[in-house]
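Nothing in this text is a laboratory measurement; each read-out follows from the coordinates by a stated rule. None of these values were measured; they are calculated from a predicted model.
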Structure P
């Protein structure tokens with residue numbers, strides 16, 4: 001798994017085009033403030049140990065949120081950080097489980113529409129902990 005984590009003082013999105021027909025229709029835009037935005041790329045090899053990947057993702061999200069003094073986390077599928085890709089249903093399942101676990105730990109968590117290209121507008125601060133790359 002590869003993560004590009006950005007602390008954003010503002011993040012807005014609008015669904016533009018659906019790329020995965022088997023996932024639900026989404027046309028509602030989203031607006032968020034003071035969030036950790038997680039660009040997440042699940043790789044094919046991640047499917048071999050789903051529970052470990054889920055735990056590592058959760059740990060890294062909580063750590064980065066704490067570094068940036070926020071409890072707000074947005075999960076965004078970004079399948080452009082590696083050559084191989086996990087099955088989309090595997091990725092969505094991981095997202096759903098991690099979102100639920102974050103909420104159970106008193107985080108505000110959400111996902112961008114899965115299987116869509118989005119118009120995005122973000123504002124990120126210029127401090128080192130506001131941009132983090134992780135691979136596991």
Structure Q
């Protein structure tokens with residue numbers, strides 16, 4: 001007989017692990033894109049005035065893949081899981097930005113929130129559609 005923490009995980013436990021996994025994947029992809037675009041800008045392939053567009057593209061792609069992998073693991077509620085993953089990424093980036101630069105959130109913060117959550121939600125919807133439907137006994 002199993003104890004209190006047997007093979008019956010709660011709904012929150014089963015939802016948090018894929019969200020954290022999606023958050024980490026999204027952060028890694030976003031960081032890799034930031035590094036790639038920074039190198040491209042340093043070698044003058046991209047003009048420096050395109051930094052805002054490149055940063056928005058990077059966070060959108062990172063949030064998309066974070067939502068995709070989180071929802072693919074859960075195989076349900078893709079819109080909500082993807083949006084939550086995007087929101088978690090937004091909170092992390094915003095808190096790091098406030099701590100590093102000491103600036104208050106502005107209207108561009110709201111735009112970044114929309115980018116993160118929309119991209120994450122779209123990734124979540126696509127992730128549920130591509131989820132592995134096989135049940136392993």
Structure R
């Protein structure tokens with residue numbers, strides 16, 4: 001059985017799309033070939049790294065990737081899932097091609113200003129929501 005190719009996209013590929021990629025690989029990596037990318041790839045969010053580490057998933061060595069790089073490489077996907085929140089929807093990238101497109105709206109942990117604990121609490125909440133959505137999606141496929 002060929003693995004279905006999945007691409008998770010957000011603006012910076014620094015937190016949400018990285019979390020979604022990691023959860024899908026962990027929960028169903030035997031069924032899916034998974035990547036993530038961003039419109040404006042930035043730096044991996046250390047708070048997202050910490051939140052995932054609490055779940056036993058190490059994303060600290062992941063690199064952020066750009067949507068345009070995947071396009072130039074001729075990549076194609078069966079599913080393209082954007083994970084931007086409603087306030088970023090206009091900036092959330094679109095990946096062309098025949099893929100089935102979905103949008104899962106999650107708050108951006110990078111947008112939180114304040115003390116580290118507040119940032120970590122937001123990242124945990126987003127992480128848990130992403131894990132739940134990935135589980136539900138895998139069960140439905």
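Given structures P, Q, R, which gives the highest value for percent of Cα pairs over 12 Å apart, for residues 22-77 alone?
P
Could you figure out which one of P, Q, R the value 24, 14, 9 for semi-axes √(5λ) of the Cα gyration tensor in Å, for residues 46-125 alone was computed from?
Attributed to the structure labelled Q.
If helix-only ellipticity at 222 nm (-39500 (n - 2.57) for each DSSP H run of 4 or more, over all residues; to 500) is calculated from each of P, Q, R, which structure is the one that comes out at -8500?
Structure of origin is P.
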